[in-house]
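Any read-out appearing in this document is the output of simple, stated calculations on the displayed coordinates, not a laboratory observation. The structure presented is a predicted model; accordingly, all values stated were derived computationally and were not measured. Cβ atoms are built from the backbone, for glycine too; each structure is taken alone.
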Structure P
Amino acid sequence: MPHRRRRLRWFGSAGLLILALGFGASWYVGSESASPAPRHIGAPPADLPVEVVTIPSRSGSRLAGWFIPGEPRKGAILLLHGIRANRLEMLGRARFFHRLGFAVLLFDFQAHGESAGEHMTFGYLEAKDARAAFDFLRSKASGEKVGVDGLSLGGASALLADPPLEADAMVLEAVYASFATAVANRIVVWLGPLGRYLTPLLTWQVEPRLGFDPAVLAPAAHIGAVHAPVLLIAGDADRLAALDEAKLLYANANDPKELWIIPGARHQDFHRYARDEFERRVGAFFTARLR
């Protein structure tokens, strides 16, 4: 019996140690995941007629951005970059849309690039930025129909905006269906299948750290508020925003809607991965709906 009690105490102590180590590791991962991603962007590209702009947002940040005027009655497009990126990620798209005559606005979300912010919030504050940028573009390109092209975090933020963005067309690239699923997918990629069981250790941190319930980060539950044509783009090898999530978003979206699945594409810049097909499909989509 004494030996048995010692073994039980040992296993109990080992279990507590493992739990403490898991908690500490998850707390560190949570800190790193929400940390800002500042970057000096530099001068605007000389090949575009860029106007440097600053956009006040209800996120508390002043958003650094570039506005590129377009041709009259050709439409305007808001570009929303992905997490830990900035407006430079969308520069290739901006050049393409400018060639088609669209006015274009690209900017840095709060806590990204040259826009101030204490934490990334995975779409919560960034949705307020999307709202502010959309309203700014609608004012700058007065009278034009406005489209939105959002990549990953950018697409999620477009869907989470409150009130919903009154876009005339929306392209959503590699968007997660829910925050819990996004976290679980990433842990599985990092740690393997057993990592999925650590998801609660990360998701519970959001409210005490960032001040909101992560359950509100559910793009698949919000896409039904979009009453405009939607083009969803997904990679069939994407392990971070899996194909099943794109199919759920598509199922919940209103008509008219399209789903383009790119063979072999992971969670990456689809414009770079499949440039010719991207420009053909997305260019036609926006041209037909924003002219």
Structure Q
Amino acid sequence: MIDLHIHTDASSDGVHTPDEIFRMITNAFASIVAVAFADHDSVRSVPAGIALSKETGIPFVSGVELSASHRSTDVHILGYGIDHESPALVGLLDEITEAAWTQTERRVELLHDLGFVLESRDVFDESGDRSPTGRSFLVALKKRPENARNRALSRYVDGDRSDSPSLHFYQDYLAGGRPAYVPTDGVDVERIIGVIRKASGVAILAHPGEYTDGTIDDVINLGVDGLELWSGHHDASHRKKFLDLARSRGLIITAGSDFHGKAVKPNIELGVEIDTEAEIYASLIALQRSRYAL
């Protein structure tokens, strides 16, 4: 088993603590190649992952999932092998957290214009001091009694979008091109890749199946190191397409479930079991060592 894309409760839409994640992994899998925490705009769980790795012997890769704006599209870039105390990375995370306040206020205004009753404070109460995600908005909306009879919201409670409600709400309202999309000013793909490299990390495009071919090509041209081939969001056709693309462009490939917990993404299981687990981990480490002489 390998899983390089796991969310802990350091993400505002993550359910489990680092300790719970490691316990779930050791109970479910006999052979474990490597795991990584990749929380949204946060490295808070990385120290716990390092400590749990030493305790259990399970190889751990420090990681983060950073949100960038690219031509009215949200693009998620994974940083692996990062120095989580890098001043450049810590500075960027602080900037993203600060920008999230303005972004959330604007998103709330747009949702209000669409007929939802919501205040910015409601969203931040759900996210705590973490970057708000689709789940933060959806839970806050559901807690407002004024929204109880809103047919648009009922789709995510017991309707056609209730199978993975937080993800669907994000896709329908907050993602690029949707009615409540608001870009994160000053945080673009090229800058994020640069910060990941300043933090001695490797930059990977997360779940590329969610983006257009043009966006993927742009991100590759901006210097990303690889593609997340195996993902809880990909089927066999995605994997073939992105394997061919990675080979033709000289990119490495990675594997991660994008696990958040059953309460958030009920259709995504923890862990990826494939024949090339060791090769994926080895290529990631080899690229980092060759670049940074670790």
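A few notes on this one:
- Computing Cα extents along the principal axes in Å, for residues 183-254 alone across structures P, Q gives 34, 26, 21 for structure Q.
- Structures P, Q were shown, and relative contact order in percent (Cα under 8 Å, 6 or more apart) at 23 was computed from Q.
- The maximum of Kirkwood radius over Cα pairs in Å over structures P, Q, that is, the highest value, falls on P.
- Comparison of P, Q by mean count of other Cβ atoms within 10 Å over residues 175-182 - largest value held by: P
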